[in-house]
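Please go over the structures that come below.
Bear in mind that the values in this text are calculations on the coordinates, not laboratory data. What you see is a predicted model; the values in this text were computed from it and never measured. Cβ atoms are built from the backbone, for glycine too; each structure is taken alone.
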Structure I
Amino acid sequence: MNQIKQDADGRTYDQEAEASGWFGPEITFGLMYKYLNAGERLLDLGIGTGLGSVLYQKAGLRVYGMDSSEEMLTACREKGFAEALKRHDLSSAPYPFEESSMDHIVCLGVLHFFRDLTRIFQEASRIVRDGGLFAFVVADRGAGDEGEILLDAEQTHGGSAMRIYRHSEEQIDSLMLISGFRLLRSMTFPVFMDRERTREFRARVYLTRRL
């Protein structure tokens with residue numbers, strides 16, 4: 001997951017994601033694939049280097065992206081597959097996209113940085129068309145799990161301490177309900193914290209449809 005986005009350049013991020021086995025993009029794409037059509041517009045919220053959305057471009061979709069990091073956007077731009085990239089913080093609404101302007105939205109590897117996901121869900125609901133898909137990955141919170149995890153410098157790819165937030169299925173169900181999304185599929189998978197893949201936590205990908 002995107003533990004290193006805040007303090008690494010694009011090349012380092014891609015290398016670390018590959019080395020540690022970040023499977024979120026492939027898993028999410030696999031869950032979405034049968035619902036996608038060539039030529040559709042897909043927005044990647046927190047696109048970073050484009051690692052999470054390049055598969056959609058290869059499948060014939062038109063990819064748009066938003067991220068708060070100019071370094072990450074530069075790395076993504078150099079790959080040359082995105083239709084347009086905009087610098088904007090996920091915590092600041094409204095996002096710079098028109099209502100119902102996208103067929104689908106993905107948000108991979110960033111939601112664990114946010115305690116409250118309400119604004120992100122509201123903006124996704126505004127931007128995606130009726131019947132469009134919203135797929136996202138969260139750090140999964142099961143029964144008995146703490147809502148927050150404080151990781152020290154030795155536990156992160158970027159070499160600095162950080163706090164991540166876990167979200168339960170009940171919390172996500174509530175957000176989907178108030179934002180107008182219906183669950184199609186979900187599944188959990190491990191996210192590894194180191195190249196040796198000895199430390200991990202559980203993530204969950206959700207595939208939803210805008211009602």
Structure II
Amino acid sequence: MSRTVSVVTLVLLAGAGLGLTYVVQRASAPQIASEQTLLDSRKLLDVLAADAYDNQPLEQPLALTDATLSHSKLLAGYRASKAGQPVAVLLRTQTEGYAGVIELLIAIDANGRLLGVKTLRHNETPALGGRIGDWPNHWLATFTGQSRHAPDNAGWALKKDQGQFDQLAGATITSRATVNAIHDALRYFDEHRATLLGIGS
């Protein structure tokens with residue numbers, strides 16, 4: 001009899017333990033998911049300084065019009081703000097590289113200056129154009145601080161095309177496509193600045 005009682009007790013304890021584990025997992029799942037979302041968001045938004053904004057830009061996508069640009073296509077846009085004031089716009093854009101689509105996240109401050117560029121997706125050749133995907137990326141960092149008109153239109157090109165910018169070694173097509181996509185994004189920002197920043201809306 002005592003053996004039966006022991007078995008029943010063990011089964012009840014195991015069931016209670018499993019039930020408690022299930023309840024704890026269910027209760028903590030939303031918090032874990034929320035923390036993972038924040039980590040993913042931070043990784044995506046690391047073109048911005050963490051203390052530069054206090055909203056969740058990716059949760060508030062912008063409606064974009066005229067999204068097909070001269071050398072690229074806009075996929076999405078987001079507004080970063082701090083204390084309710086717009087501080088930056090992030091434009092997710094794609095262009096055609098040497099081996100396929102290159103997808104970039106381009107951060108522009110409220111004055112139209114480039115804050116940073118990050119490659120989100122590409123199929124470029126490893127050790128050549130594939131270096132566009134490195135993070136942090138020294139070559140992409142050279143564009144920081146530039147704007148639509150600085151340099152001028154002619155300057156927004158590779159040096160081998162009489163422009164201002166160096167290229168990734170051995171990756172002319174990748175570099176040219178990236179320069180053009182960044183300039184496209186800066187032009188788009190200038191032309192849609194009020195809407196993108198929510199000024200007067």
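Figures for the structure shown
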| quantity | calculated |
| --- | --- |
| Origin of the value -12000, where helix-only ellipticity at 222 nm (-39500 (n - 2.57) for each DSSP H run of 4 or more, over all residues; to 500) was derived from one of I, II | II |
| Top of I, II by relative contact order in percent (Cα under 8 Å, 6 or more apart), largest first | I |
| Distance in nm of label points 7 Å out along Cα→Cβ at positions 15 and 119 derived as 3.4 - corresponding label from I, II | I |
| For semi-axes √(5λ) of the Cα gyration tensor in Å computed as 24, 21, 16, the structure of I, II it came from | I |
| Among I, II, structure where distance in nm of label points 7 Å out along Cα→Cβ at positions 71 and 183 as derived comes to 0.5 | II |
| When distance in nm of label points 7 Å out along Cα→Cβ at positions 55 and 191 is computed for each of I, II, the largest belongs to | II |
